[in-house]
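FYI, it's all coordinate maths here, none of it is from the lab. Please read all numbers here as calculations on a predicted model, not as lab measurements. Cβ atoms are built from the backbone, for glycine too; each structure is taken alone.
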Structure 1
Amino acid sequence: MPKIDIASVPLKTGSTYPEPYNAEMEGRSSLKLGDAGGLTQFGANLVMLAPGAKSSLRHYHMEQDEFAMVTQGTCTLIDDHGETPLSVGDCVAWPAGDANGHHIVNTSPEEARFLVIGTRTPTETGYYSDIDMMVKDDAKGFAFTRKDGTPIEGND
């Protein structure tokens with residue numbers, strides 16, 4: 001496999017979250033390195049967080065494992081256990097089905113980066129710990145709803 005030219009990988013900004021939650025992803029961007037290398041069994045993304053930005057809403061996955069390693073700067077893991085400082089080389093992992101809602105926040109004055117690797121499964125259900133929202137992913141794509149499956153008002 002040839003070396004991935006990171007400079008040629010499209011920068012992804014924003015989120016797929018419905019309003020008003022997508023606005024909370026201001027300052028987050030990523031490079032889909034696994035996609036650029038043609039990977040299909042797992043995703044590998046370099047996530048960049050501006051000062052004050054967060055990786056996602058606090059969430060957990062039912063079918064997909066997730067792993068992250070800080071590659072630049074310092075940030076804070078926020079999960080059901082509290083806040084944990086992370087610096088370059090620190091790793092965190094979330095097995096599929098572990099209902100530990102988590103995200104990473106850059107509380108420093110400098111940009112932070114981390115590599116996140118996760119399983120790709122044909123279907124997935126994710127839950128958001130701090131709000132009444134879940135996501136289902138299948139061959140038709142992402143669908144965000146309330147946790148009971150009802151539509152999120154204004155996004156149906």
Structure 2
Amino acid sequence: MGIVRPHLWFDDQAVPAARFYASVIPNTTIHSVATAPPGTPGVVEGAEFIVELTIDGMRATFLNGGPHFTLDEAFSFVLDCQDQAEVDHYWETLTADGGRPSRCGWLVDRFGVSWQVVPVQLDDVMSRPDAPGVARAMAAMLTMDKLDVAALEAAYRGE
């Protein structure tokens with residue numbers, strides 16, 4: 001069986017995006033950058049074209065394909081964080097320099113890639129047996145941009 005991996009289409013920011021992720025996300029490596037051969041539609045011959053990388057251990061391909069298609073929130077990377085400090089760090093880093101927050105832990109970085117920055121505690125809270133507590137935590141989450149572990153826990157407890 002083959003390997004399933006994401007392939008993201010960028011206008012012309014595939015290489016800067018890959019370099020940024022390699023500097024921010026542990027276990028990320030750029031393997032190669034291929035240039036566009038003659039006759040590549042919508043791309044200047046010799047321009048940076050295809051980036052092969054591993055992002056947090058997952059193989060991916062980034063393509064500079066021009067403005068024909070754009071990234072949107074229908075696809076996102078989920079970034080599991082161990083605690084609030086990690087959530088805060090990745091949230092600030094990924095929204096910097098033109099990124100924008102969204103709702104419920106989602107954001108869009110400056111390259112147009114959507115991320116879900118999620119504390120591992122969210123799964124714990126949402127899988128607890130107290131249904132009213134889970135409902136309160138869910139209601140609290142729906143009001144948040146960046147997820148707040150302490151606020152989720154407080155909502156669960158009814159505080």
request  = Could you figure out which one of 1, 2 the value -9000 for helix-only ellipticity at 222 nm (-39500 (n - 2.57) for each DSSP H run of 4 or more, over all residues; to 500) was computed from?
outcome  = 2
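With FRET efficiency 1/(1 + (r/R0)^6) of positions 76 and 148 (r between Cβ atoms, R0 = 25 Å, to 0.05) computed per structure, which member of 1, 2 shows the largest figure? Write down the numbers at each step before the final one.
Values: 1: 0.20; 2: 0.80.
Largest value of FRET efficiency 1/(1 + (r/R0)^6) of positions 76 and 148 (r between Cβ atoms, R0 = 25 Å, to 0.05): 2.
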message = Of the structures labelled 1, 2, one was used to calculate distance in nm of label points 7 Å out along Cα→Cβ at positions 28 and 60, giving 1.8. Name it.
response = 1
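Work out the source of 22 here, i.e. which of 1, 2 gives that when relative contact order in percent (Cα under 8 Å, 6 or more apart) is computed. Can you show the working numbers first?
Details: 1: 22; 2: 18.
Of the options listed, only 1 reproduces it.
Taking 18.9 as the value of mean count of other Cβ atoms within 10 Å over residues 12-19 derived from one of the structures shown (1, 2), identify that structure.
2
For mean projected area of the Cα convex hull in nm², which structure out of 1, 2 has the highest calculated value? Don't jump to the answer; show the numbers that get you there.
Details: 1: 9.5; 2: 11.3.
Comparing 1, 2 by mean projected area of the Cα convex hull in nm², the maximum is at 2.
Thinking only about distance in nm of label points 7 Å out along Cα→Cβ at positions 68 and 140, which of 1, 2 has the largest value?
Working: 1: 3.0; 2: 4.8.
Biggest value here belongs to 2.
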